[in-house]
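Throughout, read-outs are computed from the coordinates displayed, never taken from laboratory work. Bear in mind the structure is a predicted one, so any value in this text is a computation, not a measurement. Cβ atoms are built from the backbone, for glycine too; each structure is taken alone.
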Structure I
Amino acid sequence: MTTVGQDRDAVRALRGLRGLEDSRPSVRLRTALAAGTAPDPCFVGALVARCAIEPEFFVRDMLTWALTRHPASLTLPGLLREVRSERAQARSQALHTLSKIGDRLAWPAITPALLSDADDEVARSAWRAAVVLVPEGDEPALAAALATQLGRGEREMQLSLSQALVALGEVSAPALAEAATADDPAVRAHALATRRLLHDPDAGFGPAIEEAKRIVALAGAPQEGREEPC
């Protein structure tokens with residue numbers, strides 16, 4: 001049972017979050033900073049809700065920081081609901097926040113549907129969160145699931161996936177070896193580039209992917225002396 005004093009404290013705390021609805025990003029940023037500097041259980045719901053609609057990246061990042069300042073037992077229930085939201089930003093930011101909290105109780109929420117989400121930002125956030133939250137022993141299965149996304153998107157998207165697979169370490173090698181024989185040239189090139197980064201992290205993704213594309217192109221080129229059909 002709450003006391004009158006506790007109710008008053010809750011009302012004051014919630015009033016302090018009105019700045020999250022201000023039209024000025026600087027005010028929203030200061031409000032999120034204040035909420036993380038002086039955490040209060042009453043803040044959690046409003047912080048999670050704002051993550052889903054906040055348009056400014058730097059404010060969203062501060063909202064995530066503020067949530068990490070609260071106990072995971074308070075933040076996880078709301079964030080786990082958000083990863084099932086129909087709003088892409090809600091899913092993406094909730095996954096990003098879960099990766100920062102790092103509590104493996106959130107692992108069951110990282111579903112194959114999220115790892116292959118049609119929204120690129122959601123998928124990228126899911127990849128990063130999965131690498132952080134995966135329980136010991138489940139890494140090979142995660143690597144296999146991530147490998148199904150090889151060849152997806154433009155360079156930044158592919159770099160994010162390569163980084164996730166490299167972060168898992170050698171357990172990614174079998175999935176990359178299989179993907180390197182795929183029918184799709186984009187998948188093969190991405191797998192080869194990622195495999196190079198796995199063994200030489202300093203190679204750089206740009207040079208690795210260009211070299212991989214050349215290898216794939218040469219492998220598919222007509223061999224000298226072989227008659228090609230018209």
Structure II
Amino acid sequence: MTVPEKDTNTMRALQGLENSSSSVRLRVALAVGTTPDPRFVDKLIERCAIEPEFYVREMLTWALTRHPSSMTVEKLIDELRSERTQARSQALHTLSKIGDRRAWPAITRALLTDADDEVARSAWRAAVVLVPDGAEPELAGVLSTQLGRGKRETQLSLSRALIALGELIMPTLRAATTNLDPLVRAHAIATERLLRDPDAGFEFAIEEAKRVVALGRTNEEG
């Protein structure tokens with residue numbers, strides 16, 4: 001029995017996504033996205049969870065966005081329950097690119113406060129894209145619990161997510177500036193500065209905020 005050429009090509013593409021060469025995997029992901037086929041969806045999602053190369057993961061995500069959201073969103077939501085951190089992170093990233101708000105209920109507080117920085121950062125980005133009208137203040141409240149967390153890259157991601165919500169974050173930021181933790185206070189002040197002056201740069205804003213916090217502590221001690 002002869003295997004139809006279309007089925008043969010599909011099998012080759014599926015195998016190509018597992019090729020040891022990252023350039024081959026990249027080309028295959030590009031080809032799959034260029035000619036979407038429902039039979040590729042499961043493999044693309046599976047590969048996102050384990051693909052070691054960033055630029056290949058980005059192409060896998062792009063390929064998934066080329067398929068109808070009705071074929072991808074529910075399966076990506078299932079990935080959010082994976083024990084594998086990369087599976088959660090990449091699924092969140094892909095959902096943010098698809099932008100289908102049916103995924104919003106799956107962006108839980110647990111994901112927004114995930115112990116893994118990359119998962120949390122992906123959740124923050126997805127949340128501000130998917131948040132429905134009226135839910136922004138509650139989201140800002142959850143995000144504010146992460147102020148002061150991590151290194152520069154993580155803090156900048158959180159600041160950008162908060163700023164994307166607009167002026168409504170101001171009461172939350174103002175409350176955080178009185179937090180007992182100086183890292184939280186500095187991060188809140190830096191985020192407010194960036195909201196007011198996006199061109200200031202995060203490094204400048206955070207260093208200035210640290211000085212403000214330090215001066216405040218000195219004045220309190222004096």
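Here volume of the Cα convex hull per residue in Å³ was derived from just one of the structures I, II, and that gives 155; the source is I. Each of the structures I, II was assessed by distance in nm of label points 7 Å out along Cα→Cβ at positions 91 and 163; the largest value belongs to II. For mean count of other Cβ atoms within 10 Å over residues 131-138, the highest value in the series I, II is held by structure I.
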